[in-house]
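Coordinate-derived values only; no laboratory data. Everything numeric in this text was worked out from a predicted model, so none of it was measured. Cβ atoms are built from the backbone, for glycine too; each structure is taken alone.
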Structure I
Amino acid sequence: MLKLASTVFLLDAMAIGLGAFGHGAAVRHLHAAVDQFPIDADMHSMLYVVWYFVSGCMFAFGLMLMWVWQRVRAGDRHALVIAIAIGILYVGIGVFGLVYRHGDPFMGLFVVLGGLLLISGYVMNRPLIHVRQSDNSRIATTA
């Protein structure tokens, strides 16, 4: 179970980080929707600054999560605080997006990514239990 959780965590971290490139490339949809309107130049340019900032955040989150994955595998479970914060943010914004955008299924992707991050991080954080056979009795110890 631990190996599965670790794999899911790493793949989720990579999906979040690589999502930055999909987000950045989708700016053409923003251009198509916004460029047709006479919007103040400052507001117009700020939309694109924020758009690329979000892409940068997604990439940074992915890098941070891969670092967390390495730290947890090395035994430092304290690093999971970063994953918890990112997971809660993704679930929260996903739920908000589902409500605000009237059930837009794309927003469900954020709930899934954040949920997988929280669940896999939880499993990776559980103490390991080693069971050994001694004198025909089972003794459980925590590591």
Structure II
Amino acid sequence: MSIVSLALLASSIALLFLVFLFRYEARRGRKFLSGLRAHVDFFLLKIRHFFNVRLLAWGRYFIRQIGHYILHTLLTGAIASLASLEERLRTIARSNRAIAKRSDKERSHINRLEEIALHKMEVALSEEEKRIRRRKSLEG
């Protein structure tokens, strides 16, 4: 016979015994070995209370540890993201600095007279506009 069969048989016999015992006590009107059962009940209640307190404390500790672990993971991820963002911003700042230096160098190669000449070429009138203005000034 396997151990599972033995456990089933033993628990069935214990269940039948308890059923008959409770029926007998109900007909009799009082508990069988009430003093001993009171001590056993009190002992079992103490054991149950001990485990309830321990499980409750362990559960709180476990939940708190999970909360701390999740928070730690989130903060680590935030730090990694900020480090990546910082590196990208530093890269942008370096490239911007290089562009600004190049722009300053290009601007410094052109002197003031050359700037004026460039502006004069940009705003110069076309031949058609010159003809129209000349005609308007002569007609007066």
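Given that distance in nm of label points 7 Å out along Cα→Cβ at positions 84 and 116, derived from a single structure, equals 2.2, which label among I, II identifies that structure? The partial results should precede the final answer.
Values: I: 2.2; II: 5.6.
Derived from the structure labelled I.
Where is FRET efficiency 1/(1 + (r/R0)^6) of positions 60 and 124 (r between Cβ atoms, R0 = 35 Å, to 0.05) largest, in which of I, II?
Details: I: 0.95; II: 0.00.
Once FRET efficiency 1/(1 + (r/R0)^6) of positions 60 and 124 (r between Cβ atoms, R0 = 35 Å, to 0.05) is worked out for each structure, I has the highest.
For which of the structures I, II does the calculation of P(r) over Cα pairs in 10 Å bins from 0, in percent, for residues 4-67 alone return 17, 23, 28, 20, 10, 1? Please list the in-between numbers first.
Working: I: 22, 38, 23, 13, 4, 0; II: 17, 23, 28, 20, 10, 1.
Answer for the origin of the read-out: II.
If helix-only ellipticity at 222 nm (-39500 (n - 2.57) for each DSSP H run of 4 or more, over all residues; to 500) comes out at -26000 when worked out from the coordinates, which of I, II was used?
Numbers: I: -26000; II: -32500.
The read-out was computed on structure I.
Please compute distance in nm of label points 7 Å out along Cα→Cβ at positions 20 and 100 for structures I, II and give me the label with the greatest value.
Numbers: I: 2.2; II: 9.9.
Result for distance in nm of label points 7 Å out along Cα→Cβ at positions 20 and 100 over I, II: largest is II.
Comparing percent of Cα pairs over 18 Å apart across I, II, which is largest?
Numbers: I: 65; II: 84.
Max of percent of Cα pairs over 18 Å apart: II.
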